Structure I
Amino acid sequence: MPMPPKPIEMISSLIAVPSISSTTPKWDHSNLGVIELLHSWCESLGFQCEVMPVPNNPGKANLIATLGTGPGGLVLSGHTDTVPCDPELWKSDPFKVEERDQKLYGLGTCDMKGFLALAIEAAKQYKDTPLQAPLIILATADEESSMSGARALVDAGKPKARAALIGEPTSLKPIRMHKGMMMEAVRIEGQAGHSSDPSLGANALEAMSGVMNELLTIRSELQSKYQNSNFRIDVPTMNLGCIHGGDNPNRICGQCELEFDLRPLPGMSMDGLRNLISDRLKPIEQKHRVDLSVRSLFPGIPPFEQSESEFVACVERLTGHKAEAVAFGTEAPFLQQMGMQTLVLGPGSIDQAHQPDEFLALDQFAPTLDLLHNLINQYCVKGC
């Protein structure tokens, strides 16, 4: 079986296979084409490969590729999907890698198909090396939308390893902490009626004004109670994002829905926050004689914090950077739930992600490969 191609060729092949993940069905793609490429390259290096279909998500799968056996070891993890894009805003075809100014341009180059290619490139030199602990390359589905791939891994309880590195674009600086993300909706069902006689109805918009005031009060209380100086925005945030309700000025509003997002700090419970919000909004339902319900728009991403550990110390020493905190969410809390010491670190900058002309600079290749070789030697070859 032929060896995997060179990194730029691998990246070009991965980018050429669209794998957009979106909650909007018309934009959503399967990731199986990307999984098939990664599977063939890993298999050619002697990895034992498992393709794990994501339950209730046709056309979506994870790949767990394992070189070596036994407990411990290292996971190198990346997601196979990208965000949607508008090709008209790009200077080049987003699905065809273009090299210019010592950069590779294409959708997913830094976020984060490039890391998966570099992980396979790093693994090439261990094809015939006896490993004391396994090297695992993990490729997941739907990170950019529902995190369904990572959730399926938690449900299956695999893979298992001593440490995990998620190669999100961090400019090769280690990240050991990020906020969580919750998206919730409050729906109020009132009673429509003619506006000339308010007693004929129950105004859902007026009830929602009470909901908004209570949510802002909760926000202030949370920000007074919780702070974390590791974050630039050192408090939990809440954004009232969109509201829909009513149909005409001369009708009592019969229904209204508000959607908001909440970014909890590490140490804050998402279930606890949902219970708090539901309890605080119940009196509004009684006061305005409406039906009020709160639901989650998606299951949420838990806040993440990796405590100081030998893995953190090792990566800090190898990179020369102290582990930091970031505002964006990752799959880190899910891998951590499976008992792995987890860090986020990868080539490229988050500033280039999720926008036209995404790129990965070629000068990120060598330091990424050097770091990965050091980690594989430490955790897999030596097994310590």
Structure II
Amino acid sequence: MIRKALFWMHLSAGVSAGLIILMMSVTGVILTYERQLQTWEDGPYYSEPEAGQRLSIDELIAAANQTEGFEASSLIVNSKASAPFIARMGRSQTQHLNPYTGAIYEPHSDSLSAFFSDVRSLHRWFLVTGDGRATARDITGAANLLFLFLLLSGVYLWLPKIINWATVKVRIWFNPMVSNSAARDFNWHHVFAFWAALPLLVIIPTASVFNYGWANSLVYTLAGDKLPQRSPAVTPDPLNEPVRVQSYEALVDTAATYLENWRTISFSLPQAGAETITLTIDEGNGGQPQLRHNLTLDRTSGAEASWVPFTAQSSGVKARRWVRFLHTGEALGLTGQTIAGFASIAGSILVWTGLALALRRFLRWRARIRRPVVANENTGKLAS
């Protein structure tokens, strides 16, 4: 009785949210190697180090800001001598500069960054902008919770009534002897569910953290920590700008001494009057939280105000950052991304086969209730 009720709940949830889950799964597949593909696209921006000394970071900022309508708000400095200097204005504009000449590289004609931005927007809120985005996010968030229910209920329904090797084998591997598409869909639904259950059990709950405040708070609670409270906004007074601040070049040079194997140092430009600046030193691919560390320096003296490597961060902050990059698999490097990509493919197949099985069930039911009722000439009884 419980199994039958759970089956109908499973089917109803799948039909209700299936198309949205399919969209999120397919877009998840597309986003699997986003970081590597963007690095590949940026290949032309890398050049052999030229004769002479690299321009200072302060000079490169000035060069970036010469573009009309552009004012750098954050920067990324790469340890590779051939890598471009990256200046960003918010999240909308990015400039790549030759670190030796200050020349701004022409943007790509068909930018993968713009493509992935659109895919991510579709993945999270159906490409909706403006006030409707919150509603769209609520819909994808609800669909994701139904996906979690489908996964958990599916684990129970996956178990055969009689557990032995013969009944388990057909649920964990493809059956080449299937005779029709319905049997194939049934087999694939069980096989992909078995192999993708564990990564999906990581990917689906972590997605809720992006949609719901209570899920975000739960991460900190489970980690035995309190949700950080945002400090009240303070408007710096430009008149209180330190008279002699360290150059950005000097500050980055200081940060580079903290870790020998750093790959990038990134930071947001401080507002006028700010006494300190925080730099993120990354030893990994940008998506590995355990390799990202924060250094805060006094802008006037360049002295260390605080050094917070990942291991020294609070349990809640560490858990939250792990959650962010476990969702995409990036926390585990290329292997993790590949596993996440496979799980997204499996999610797409689970939805497709599940909807196909549900449709066949519906068509059989409709055929039964619409079967013509005729009189039996011999008995006079009605037969269906």
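Taking 7.2 as the value of distance in nm of label points 7 Å out along Cα→Cβ at positions 297 and 369 derived from one of the structures shown (I, II), identify that structure. Label of the originating structure: II. Tell me which structure, out of I, II, gives 54, 22, 20 once semi-axes √(5λ) of the Cα gyration tensor in Å is calculated. Structure of origin is II.
If semi-axes √(5λ) of the Cα gyration tensor in Å, for residues 49-264 alone comes out at 46, 22, 19 when worked out from the coordinates, which of I, II was used? Checking each candidate, the match is I.
Looking across I, II, the calculation of helix-only ellipticity at 222 nm (-39500 (n - 2.57) for each DSSP H run of 4 or more, over all residues; to 500) that yields -9000 traces back to I. The greatest value of relative contact order in percent (Cα under 8 Å, 6 or more apart) among structures I, II is that of I.
Bear in mind that the values in this text are calculations on the coordinates, not laboratory data. Keep in mind that this is a model prediction, so the values were computed, not measured. Cβ atoms are built from the backbone, for glycine too; each structure is taken alone.
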